[in-house]
Structure I
Amino acid sequence: MPERDTAVDAAVEGAIAGELRLLDPEIRRSPERVGALLHPDFHEFGASGRIWDRASIIASLAADDDSDGRPIATAHMKGVQLAPDLVHLTFDTDHNGRRAHRSSLWRLTGQGWQLYFHQGTLYGSGAA
């Protein structure tokens, strides 16, 4: 059985923990808590086709009153450490029947793991 690299495991686990916090409705409603998880240079290509920057996504999440209070369902989450300070996550989400393939780049900063880039692509019946 091959030896596991505990530093790689810790990096991937740190990025996954951050991603799961960002999917928690309580976190998403708090600009301060979301801001702590987003890198200053964050940008996103949303599943809607919209391009988001850090300020616009924080404002949008804080104003979102469409949440049913449950975290967004995730599946198939996995990560790869690309460099000592960079982790790539891929996973799927399902939120009220709207399904998306997702890809996130997390960077290790002085404040911990922060989301640097995110992209979502709709699939299934919600993609039309």
Structure II
Amino acid sequence: MLDAAQLAPLHQQLDAGYPENLRTVAEWLFVQLVEDEEVAPTPERQHKLATLALRQTERLSAEEGGRNFYLGKGLRYRASLRDREMYERFNGRNYNELAREYHLTPTRVRQIMDAMHQDDISRRQGRLILE
């Protein structure tokens, strides 16, 4: 997270009465935009990034505000991406290597590889209809 001085370009654009939850969203968006820059942004660029973060926050508020809106962490999706990446790298013998790299047990890697293999077979063969 950026410190208060680094967040200043954003805070300068926020009204004192700006809602706290929207302020938090704008800050996180601004932090990500700044972190994604390849070089340290100039003050002018920081101002533009702050404006962009604020506009994104306002759009999110306009589109989803007032609803019972839940923002999940996306853990299942990220695990799915991880599992597909592991499956692509799997050579039949590298359970321990993958376990170390992905901070899993070899047993868990085997379970994931077995499930991915079954999904792969099902996708290739389709569903067999026996009559």
Structure III
Amino acid sequence: GLRIHEYLYFQVLSPGDIRYIFTATPAKDFGGVFNTRYDQIHLVPADPPEACGELNNGVFIQDQIALVERGGCSFLSKTRVIQEHGGRAVIIADNAYDNDSFYIEMIQDSSRRTADIPALFLLGRDGYV
């Protein structure tokens, strides 16, 4: 049957050329819950973008929200990498840049690991901005 997604919205205020309200979906069975309003927080692109291991810019992730790209490892692995670098949350953008309507259901991998920070899935079209 069809599954109705729970949508969450976040707004990028600057830089002005990408100012927009984006729609995302939360991870299905791992990570924390978005129950806090984050004002004046930065969205920091991970380096490397897939965030499957050590980050070159991990110091900039501390207390911010990280933007990572789908692929290379599980959604949970990416979330844990960002959590280990002190990120408050992670937004995982689809690596299919032409995806403008299909939300991937982010689920737990088979590792039995956990993550405490919230994780959101963003359409490829929006993550490519």
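The numbers here are math on the coordinates, done by the rules we state, and not lab data. What you are looking at is a predicted structure, and each value in this text was computed from that prediction instead of being measured.
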Who wins on Kirkwood radius over Cα pairs in Å among I, II, III, i.e. which is largest? II
helix-only ellipticity at 222 nm (-39500 (n - 2.57) for each DSSP H run of 4 or more, over all residues; to 500) computed as -3000: which structure among I, II, III? III
